[in-house]
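Readers should treat all values here as calculations from the given coordinates under stated rules, not as data from a laboratory. The shown structure was predicted, so the numbers you read here are calculated from the model rather than taken from an experiment. Cβ atoms are built from the backbone, for glycine too; each structure is taken alone.
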Structure 1
């Protein structure tokens, strides 16, 4: 399902980066050339550390170059729930980190002149059911009363046309801090910024083995070379492979798919999403969508299929979903169809931490990683450079494999079936 994405087609000419050959030395070697890896390198280079990024394919090949390009706050679950589970102070830090993550993307873009079509108009979460709107109202009250955050507002169904010209939803939650951007343009721009700071990025350079020598140096072997470093960071997320068994078995890859229409008129796009916000609805198997800089509708949803016929059906169903939300698009041509993997953890929260052997990691953004993955890179860099100064609310201690991980594919299929049932018949 790795067909050409709209982002790849519209990102402009790529810079050709070298493949690792022979031995190279650095302070920190980073495995994974997506948002997290590039951000880790960027922030470490600014702190005076020499870094090398190893990417199996090309910069932004995975979720960083395939996602919906929506920069959203929060996590899977309400902040009130996290306060009950983790304590109020930790929940407060988690919320602040998610807000700061969007600011971080914006600041990096401005500081480095990265032209990535960033639009900071907020995001909207339409309520698929009346009960979902009630939940949004409770969450809004908690954010205002306990976290002193007043950037969230609620609109009823009668007001929906001011935000989305559709009768599909029962109201919505609006967060003024959200944004959307061209994710691959940002990834490529961040890679350029890394190299401008002296960092090295090697593409088509898969890390196939990790060893530690008698002096505690880390040796990363690729098909044509090696990197010898003091520290190693693994940020491969849903594309973990079998390089590190603990990380591989702590993440569940889940397929997501997107379609993008042909360029539409400014008038039509203004009619559909008047305030140009990022949109992700409240269904279990959610729809997420937004307008692009060239006036396409980019529309995403869940995807899991075996064989080309089943894949075509998935994309056809997604288009049907788009037209159900926006009947005005029934005659719009679809120019791009693509898919990729997002990573989920056992408790639906990102993990940022360190294994017993010293390996640093971050993964599991659960479909909300466009901003948080960039922030995770900053947290990793600060942890490596100043470990005693970092207060990381997403720190994961004692990482353990997910039970029955080898059966995760069947489990995801069953879970999606159950979620679809809940969407249709649940409250």
Structure 2
């Protein structure tokens, strides 16, 4: 066999070599360590790593080392403003709950190199591409960044955070502020680290919260039943497809959001991929409570921490089969509306207060419900804005190193193309992955979508 045929038959194995680890500390830390007590909503979100992953063409810098050194310099500066991100998260022996020690322990930077160019990367099958390669996790550091250089000179940056530090809104503020610092721009966000979301003096909540949420242990979280929801995939969805779905979902002059329309479409696909003996199935949505709790005064827009709830809609298999996209979008809208208010978040904070100490999660996340798919919107999460002075990204998405979940999961965000298209990161069961493979709207992410 000729050398050419050998290369065609056996492509080069994708390998990543870690070359250096370093710890970056804030430039002007507090002279004495101090503690930040987590809020009740922080306890609801749990302790697991969340990763945001960006890919870039070869930066216009002298070298990979110069690129990383510039990142470290601006990171040290932004940690002065986001000091919990340079701290440690430890268990308080008296309360048995985690807390943040602001001691300037630092953020971890990992430098790595690959043997392939970006265009040869499998952007669709993230199980093969990402974990333990361009994303690695060390539990001693709640903030860690892996910067990986490809043989073409392209770069990926993986930002991994402990969920106790915050939610997507908080992490988006941190990354956007870091970019502003790197470009020597004034900071548009003065972060609020007060974690002031506390229970009312006489905790009180609607009994319906007991149906959706449960107190649990870390062991229970780690021992979620193996239910084959472990396929991590990345999709591209055209802007024209999103507009078409929104038009289908919006009838009688009532306009549905893009997420409501997208959810309705996915819900119809989902029912064909689960055991038909099931009578019902669920879809869930993560909801950010900041705007619901600030009463129009924009007081919580810079709140750093977790302000998330999750709501679920349940429908029979029959009504999902027979219903139109518009009908199902109505069900989605009603489910989200239930938690889209301040009263829900105040009740949720009180529910957690009544179940402390311990970790709390939605029952569905522990795999204790009927088949469920959770949809999360990253519509406002920065993508094209994640520019450290070396250019805008080709791709921005989220990733989790958790091996499997109790529910399916999809996260959408605007693509880096800036044309209204979406990037959708998903964790799926095999039958749902197969259905999406044959779907005309979901396009497996590829180098061609990124114009590589």
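Can you say which of 1, 2 returns 13.1 when mean count of other Cβ atoms within 10 Å over residues 31-38 is computed?
Of the structures listed, the value fits 2.
Work out FRET efficiency 1/(1 + (r/R0)^6) of positions 127 and 343 (r between Cβ atoms, R0 = 25 Å, to 0.05) for each of structures 1, 2, then name the structure with the largest result.
Once FRET efficiency 1/(1 + (r/R0)^6) of positions 127 and 343 (r between Cβ atoms, R0 = 25 Å, to 0.05) is tallied for 1, 2, the winner is 1.
On Kirkwood radius over Cα pairs in Å, which of the structures labelled 1, 2 is highest?
2
Using the calculated result -11000 for helix-only ellipticity at 222 nm (-39500 (n - 2.57) for each DSSP H run of 4 or more, over all residues; to 500), pick out the matching structure from 1, 2.
1
Between structures 1, 2, where is distance in nm of label points 7 Å out along Cα→Cβ at positions 111 and 215 highest?
2
Could you figure out which one of 1, 2 the value 40, 21, 15 for semi-axes √(5λ) of the Cα gyration tensor in Å, for residues 167-326 alone was computed from? Present the calculation step by step, with values, prior to reporting the outcome.
Values: 1: 40, 21, 15; 2: 33, 24, 19.
Clearly, the read-out refers to 1.
Can you rank 1, 2 by FRET efficiency 1/(1 + (r/R0)^6) of positions 239 and 311 (r between Cβ atoms, R0 = 30 Å, to 0.05) and just name the one with the largest value?
Largest value of FRET efficiency 1/(1 + (r/R0)^6) of positions 239 and 311 (r between Cβ atoms, R0 = 30 Å, to 0.05): 1.
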